[in-house]
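Undergrad: What follows is a set of structures for review.
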Structure I
Amino acid sequence: MSAMPLETRCGPVIVMGVSGSGKTTVGAAVAEAFDVPFIEGDALHPAANVEKMRRGIPLTDEDRWPWLDRVARELKTSARQQGGAAASCSALRRIYRDRLRSAVGPELRFVFLRGDMATLAARMQHRHGHFMPASLLESQFATLETPVEEEDVLTVGVAGPVGEVVAAAIRALDQNRREMNGQR
């Protein structure tokens, strides 16, 4: 997918944000560009979580802990075995990101897909076959603790076309990797 030469695979990456921000699309494209596995975080939710969301009931922290632990395990294992991995995971609160950091390790990077409620609500209205109803978007924004001053979080705006968002995420990760390796 990427026309840019990427010198190495990316370490473990979580593409995060509220529902409708493009976590799956961007995460899969990042994984393809860096030639690493993609882990769909939503597929790791227990059935009870999916049913709650399908019924329009927001998840609690108690609902999320086992899911976050599973995302972390899958990401860490894939990254170790494959030289990197990308996962989609909302990771809305700092405490969730800290739990993921603790489980995965200091090499973990987040790509925060930042968008406004109107843009994301419009996207969700046109999305088919997903268990998360647009009615839960407001609760997601209420839960979101924007990752300011978190050094391992790269922020990418999602207002533009998908291709531009994907390219920005790949550039940000590649630049971060270069900086971590002392390159320009």
Structure II
Amino acid sequence: MNCITGILLAGGQGRRMGGVDKGLQLLRGKPMAQHVIERFAPQVDELLINANKNIEQYQALGYRVIPDAIGGFVGPLAGLHRGLSEAAHPLVVTAPCDSPFLPLDLVAQLKTALDVHQAELAVAKTGDQPHPVFSLCKKSVLPGLTAFLESGGRKIDLWYSQLKVVEVQFADEAAFQNINTREELTAHE
């Protein structure tokens, strides 16, 4: 069984929430990132937090914090890139800091599909909607991702269209809901 590194993606600017750090916004008395960690960490062998600001607050959650190697808040691919560079294990799975209800079997389902289909990347999907920030990939995709980012590429689906990908169907759409606005945050209290 291959060991897996998890990357909590918390490196964004939180523009839709007024420029605040979404992962540190309180939901039911705890930072959203803490809710994600409680569901995500038991599924992986190592957990890293990708954050570009409020580093000390993220470190207080108990895991190593790694900022993007590429400056300018260029998106989740930069977080994956840094995570792949720092991961101790051959497989890397990502989850965003603003999705506190992620499935408890997320990693197991993605890993099974990756193995069965001998894919390079497994992406969660509900209905017709892929959720590329919930994905498991082989560390061997790093050189291609580096080249894609260095050429100015930023769109996740454009990058992974170059890989052998399997989409993994999940029934519970609510598990992949992300909280982007203060109104959405309030609705989940």
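Undergrad: Comparing I, II, where is relative contact order in percent (Cα under 8 Å, 6 or more apart) highest?
TA: That would be structure I.
Undergrad: For which of I, II does helix-only ellipticity at 222 nm (-39500 (n - 2.57) for each DSSP H run of 4 or more, over all residues; to 500), calculated from the coordinates, equal -8000? If you can, show how the numbers build up before the last one.
TA: Details: I: -15000; II: -8000.
It was calculated from structure II.
Undergrad: With distance in nm of label points 7 Å out along Cα→Cβ at positions 24 and 120 derived from the coordinates and found to be 1.6, which of I, II does the value describe? Let's see the in-between values first.
TA: Details: I: 1.6; II: 3.6.
That value comes from structure I.
Coordinate-derived values only; no laboratory data. As the structure is a computational prediction, the values presented were derived from the model and not from experiment. Cβ atoms are built from the backbone, for glycine too; each structure is taken alone.
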